[in-house]
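A.B. asks: Once you scroll down, you'll see the structures, which are given as structure tokens.
Read-outs throughout are calculated quantities, based only on the coordinates presented, and are distinct from any laboratory measurement. All values derive from a computational prediction rather than experimental measurement. Cβ atoms are built from the backbone, for glycine too; each structure is taken alone.
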Structure I
Amino acid sequence: MAALDITIVVFYLASVASLGIYFSRRQKSTEDYFLAGRNVPGWIVSFSFLGTICGSATFIGHPGTVFHENMYLIPAHVAPLVVMLFLARYIVRFYRHNVRMTSYEYLEKRFGFLARGYGALTFLVSRAMDVSVTYYFLALATAFLTGWDVIKVILILGIITIIYTLVGGIQAVVWTDVIQAIFLVGGGLLCVGLILFGSNISPEEIIDNAWTAGKFNIDRWQWDETENNQWLFIVGSIVVWLQAFFCSQNNVQRYLLARSDREAEKGATMGVAACLPVWFLFMLIGALLWSYYQFSAELVPAEVMNVKDRILPYFIKTQFPIGLKGIILAALIAAAMSSLDSDLNAMATVVVNDFSLRLSPKLSDSQQLLVGKFSVIFLGLVSIALAIQWVQIGSASLVEFALTLMVVFTGGILGLFGLGMLVRWATAVGANLGIISCVVFTAWAILTQISFPPGGTPILDLGRFNCSLSFWLIGVLGHLILLVVGMAASWFFPDSSNQSLTPSK
């Protein structure tokens, strides 16, 4: 990396930090810090959804996946738009009129504090895991481009993200999401332009070669409950995005930010819809890169070819001119930070609203704000520590790894929300027994498959009773088990005083 490239990256990071300082002057209450006074324009909400959903997995993972295989992930990436088109008409308005700050307030109204605490805890665990994975893969790509140490990159970028999220609150998060989304799309277009017009090979030849080689194909249609396949991807993706848009605080919080119900609905739908062309853009980069290197006389090193998610950083490192490298690295950092800052702020909101304020209702507004800021620091540092652990473990594919974590660590929360909103006779006893059943099943399924170090004996070795199901299927079944057990237990243990609270159009 030349001095000019480093200067561009430093300027970008300084600009983001400055935004945090600027918006800190508008914070007069916890509602300002966590909900921006419920006065954010709908188009900002759209950019915030786009910037949050399309992170480093999009920038690095999709090109690597298509380069080595094909566009088999396209059907799974259509699912979020379908899910949002349905939910926007019901769930967005429901949350705006029935909760103060978090989606988990609903669970207490329906089933009591134990359900609320469980929902909030699964969110904190799953988001901390996701943030750590984002830190890790951002650091891998940055270290590869710059030659810097991976752990040092995790620490530097992690601390910068914590600082501007801490200082600026949700307003800094959503406004920087606009900048970060523009950087993400601009970086992708720069890559496509350089691949198509940066060599002696015509754009038509590069595209035709990729098409002929099957890089635009969608395969894996063979069903197998033990291996990831198209059916599991589709079902798993629907469940993931239902859970994300239906229950997850980082998205529900965006519904609450908008200045009106209509702007919240339009902002969420348009933001998710915009993700589809962005995902395809980065999948296209992978297909074109494969074709580009088929025509090129350059021999790609084995350490690049053997790691799925390293091909785009390699192309940037070797083919981009001075100056453009810095812009692309800033775009990569932006793609990751747009997810990181949102999650940190949402996790802090949950700590304050679902635990601290619930357990100590007499906390003043200034004390709540202090707890929230401390939570940003603490949870950010926990995520950084987890990211450093991933350096020791590694992963063959960023996209599948990140999506698998999302499926498994949601703890059946979609089943819990579904039980509350769809089953009118569901009771607190039924919900609690459903939670216990889901936790036991998920623990058995994970512990009898995972081993440390990898390749050794499972953590819990039960011989022929070890689980062999795909992690995607495990995640889906967790939600289903909680729902079914909760329904059955509620039938056997009815509660005449139980009151249902369901969304309506």
Structure II
Amino acid sequence: MLQLFNTLTGKREPFEPIEPKKVRLYVCGVTVYDYCHIGHARSALVFDVLRRYLEYSGYHVTFVKNFTDVDDKIIKRAHEQGVTCEAITTKYIDAYHEDMGKLGVRPASVEPKATEHMADMIELTGTLIKKGLAYHIDGDVYFDVAKYPEYGRLSKRRLEDLQAGARVDVDERKRHPMDFALWKSSKPGEPSWPSPWGAGRPGWHIECSAMSIRHLGETFDIHGGGMDLIFPHHENEIAQSCGATGKEFARYWIHNGFVQINQEKMSKSLGNFFTIREIFEKSKWSSDVTGEVLRFFLLSTHYHGPLDFSDRAIDEAKQVLEGFYGLFNRLRERDGRTEDDKSLQSVIDKTREGFKSSMDTDLNTPMAIAELQLLRGEVNRLLGVGLSAQGRQDALQAFRELGAVLGLFQLDRWEYGIKAEPGHNQISGSEIESKLVERREAKKRKDFTRADAIRKELNALGITIEDKPDGTSRWKR
């Protein structure tokens, strides 16, 4: 049975959805004013894998992940570039989808934008005012944290301690230093919407409460995000949502750990801050890092702990992934030997059981990958003895089935994305196969000049050919 670490209770708990075999999942998305960084990639992959594993386990998952498309940073970026806020958000939403597509992250079931849910936010804010949990001053509306006795239960902080160490903007109009904005009055040059309290825009925290309630209901199964969101964002979401509805907001709160760069916290000030695009384009990585390599690396550490991003770690992930695809390549080769495949099925069954046990233990992807590595070793051994065509197909299918849960091993042969060296053109696997057929036919008619020319042509594209005694050839990038 799947067990997940619930930040709300501080312990690992059996996962039991509100409705049998149905899961409603909400994850806080990005604020779209810039390109996504490696931390965004990690969070996106964690919840992509959670969704995939739930579906693999027979659940129907409704996955909602929002875009914050109205924010101080967006407004500032628009002013700097002399364009509209919509132009900024459209650019970076498109970039988000492009970057996540490279990583194999599937789009959410629903991807709402804050600007499309103003009516929901205004209604929720009005409810909190009517219940005495919020107050408005000069067009601004604040949540009154003192009126919600359970404030701090997610982050395990006491209100009096928060007040003593508060690092908040000084605003003497607020009743308590930790009171947070639900609605902000408009300023010159900023986008605004009409409301009962005057023209303005929503505070950040109210957005996710309004969008999740709209698409998933007042109480849903899982709320997720990075650990940096536990306080104050998720704490505030709980206060305003539970305060408005009188019901529990989300039953399980799942948070992924931070990303470090060479064992230092990722920070623009330290110069170790990388966007996903920089990782793909940077010269020292460009010939090594592809979407699947980066995905494999990110899943090689348990989601709840810190992840250290380094050149060495990327190289190791690339080498391990190449080992898998090298095996897949050999499994697709023709082999005249036919042996007893019973031991293979036993190995596959054992791997499937170990894989599921690992994933059930709070999505332990490193252990799940270790199970796949053990399977790779056993299949390599059995391949040396001899596997039937069906046995090789069964082994490939097992890797594809379990790999799909992690978003791995779904591409053919060596097409998983290793880039050619700078200056080399990319060539698809099907094009390589066509070239090899042409080369084989040239050799049959003793046109060795043409056969050698094809070999040199492929070598120039970074493709190595190995001729086998039976006249066939195999290739790799």
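A.B. asks: Could you tell me which structure in I, II was used to calculate FRET efficiency 1/(1 + (r/R0)^6) of positions 70 and 390 (r between Cβ atoms, R0 = 30 Å, to 0.05) as 0.00?
C.D. replies: Here the read-out was taken from II.
A.B. asks: Separate question: Using volume of the Cα convex hull per residue in Å³ as the calculated read-out, with 142 as its value, let me know the right label among I, II.
C.D. replies: I
A.B. asks: Output the label of whichever structure in I, II has the greatest value of relative contact order in percent (Cα under 8 Å, 6 or more apart).
C.D. replies: If we compare relative contact order in percent (Cα under 8 Å, 6 or more apart) over I, II, the biggest value is for I.
A.B. asks: Where does the value 0.75 come from, among I, II, when FRET efficiency 1/(1 + (r/R0)^6) of positions 174 and 230 (r between Cβ atoms, R0 = 41 Å, to 0.05) is the thing being computed?
C.D. replies: I
A.B. asks: Suppose helix-only ellipticity at 222 nm (-39500 (n - 2.57) for each DSSP H run of 4 or more, over all residues; to 500) works out to -24000; of I, II, which structure was it derived from?
C.D. replies: The value was obtained from structure I.
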